[in-house]
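Below: a set of structures, written as structure tokens.
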Structure P
Amino acid sequence: MRFPAEFTARTETTERIPVGVSSCLLGEPVRYDGGHKHDRYVTGVLGRYFEYVPWCPEALAGLGVPRPPIRLVGDPGAPRAVRVADASTDVTDALLSVADRVAGEMGALRGYIFKRGSPSCGMARVKVYDAPGKSPRMGQGVFARTVMRAHPLLPCEEEGRLNDAPLRESFVERVFAYDRWLRAMAHGFAPGRLVAFHTEHKFLLLAHSEVHYRAAGRLVADAGRSDPTRLEREYLSTFMEGMRRRTTRRRHSNVLQHLAGFLKRSIDEGDRRALADIIDEYRSGAVPLVVPIRFLRHHFRRAPDRYVEMQHYLAPYPDDLGLRNHL
């Protein structure tokens, strides 16, 4: 088997990936003022690959559109949602009821994009007010907190944080990886399927965390002797927690050098030196990650390697997303 003329993210289907989203980000007029917060990157760029499943917890809770605005008060670890103009009107339980129902309907999702700053949907740094005159503290929206606790391994992000290139790349990478896991295990967990998945994702996980890479490897090595249910749970937890760790130029450079080692017998001294120089330039910040990636792709097209061909690292998602152009 040989690489195609152009590397592409290897998926088993051309269907878009199901991802939950705050309804207002799709342009639905469900906000408290009857407006929306349409995000063109979410619907345009990511929408080519994500099939969105929208929810607006405040509308679903029967608060109406338009409606009096709400805010969070009290303990940031378990805040209450009350009306801004009338703190005696507490809508927390209504939002929690919606969150519990939605969380139970999310098994097919591969990710979730929340609305930044929302007292219901904000996943981080949502203002929580206490006594008058005191600066607000930070917490999570009532709906987002419940959903994330019910699905702790689900890739989640806010639309505002998607403006940060590393956070954007990390989220999309995790969504595609989680999708591949669920597809690989769609017909049931089996040690052989686990070994195949781990083999294909070794370098991708290594770029995020060597600790999790080694822990996942130990679980796979013990696959034939472990309880399947426990093994599936522990491996997926280790893998997704590792993938949440932020990559660095040093870690990527380590992976790039590993991959370059597979070419040492198939390219000449000049190309080996050029590849080493490009990796050094990437490590120092002179060029983005896409440059050494494309250089490696070029050489592996000319001299394919079966093991490297199995790896998702060189193409973890479609190229036209342009995510590695800014890393």
Structure Q
Amino acid sequence: MTHRRQILKLASASAASIALPQLVYAQAFPARPIRYICPWPAGGSTDAVIRSLADSAGKILGTTIIVDNKPGAAGMLGANELVNAKPDGYTVSQLPHGVFRVPHMQKVQFDTLKDFTWIACLTGYTFGLVVPASSPFKTIKEFVEFAKANPDKITYGHTGIGTSPHLAVEEFAQRADIKLTNVPFKGNADNMQAVLGGHVMAASDATGWGPHVEAGKLRLLATYGSKRTKRWPNVPTLDELGYKTVSDSPFGVCGPKGMDPAVTVKLHDAFKKTLDDPAVLATFDKYDQSVIYMGTEAYTKFARDSFASEKALIERLGMAGKG
């Protein structure tokens, strides 16, 4: 009996010695700056929102959160980096909605459902289709009529093959029975320069176009949300126009797989608190983004559900397996 007690004592001491360093590590976290990858160029709307979140969460955690821009590859470079990052909480990233759909279109370096920790979802986009103020298109109806009479003649810019601004327009085009020519860019800033400079006839993007619409340089034809925006209540949604296209691409902060749950909770709680920060909410308002909060469990389920629904969309658009 004494021998058994000694074994149990040793076993519990051993378990405690394993758990203790993890507990101490979680309590000490963060002990150095955290890197928050923004897989889009500096100067765009996502970059501005992520910088605001990083500044706020850094203050809450008592450290610096450095935003690291990794633009290109339709926003997939953050996901690629997380696969190879240590799961210590010091490397996190935005994972755009493309991580749910690009794997159905081409080979990628990650497994969407196995390689990431879905820490917290925080917000989502308002997407819209804009044309230069000098464009003859005043409405989506005129846009569609021209496209029907002139297949492939309308060029539109977007933020990369497989991104939400690309696929929302492709879905709309399929439902409208029109053919458009898509032109990919690295991010919002490049896309806006192209449409403002007349290099493309239209642009599909998140609300980096907002200031240009306000200034009268661009015209907003439609937005892609489930309801009209607060700032442009007179602009219809593609859905209400009968094209059954809704997109808002929720996002937040994610880490590599295998993170210490206590560190995940610390990061989650800090980023959740940013949603009470007036500076963060002002940045959301500037880009017409609403609070879309999901905790770790709900965000993980959302990832699984989105992966399945995006597979169905890609197949419906006839884009499965394409590069």
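Every number in this text was worked out from the coordinates using simple rules, so none of it is lab data. Treat the numbers as computed from the prediction; the structure is a model and nothing was measured. Cβ atoms are built from the backbone, for glycine too; each structure is taken alone.
Distance in nm of label points 7 Å out along Cα→Cβ at positions 64 and 112 was computed and gave 2.8; which structure, P, Q, did it come from? Corresponding structure: P. Just checking, which of P, Q has the largest value of relative contact order in percent (Cα under 8 Å, 6 or more apart)? Across P, Q, relative contact order in percent (Cα under 8 Å, 6 or more apart) peaks for Q.
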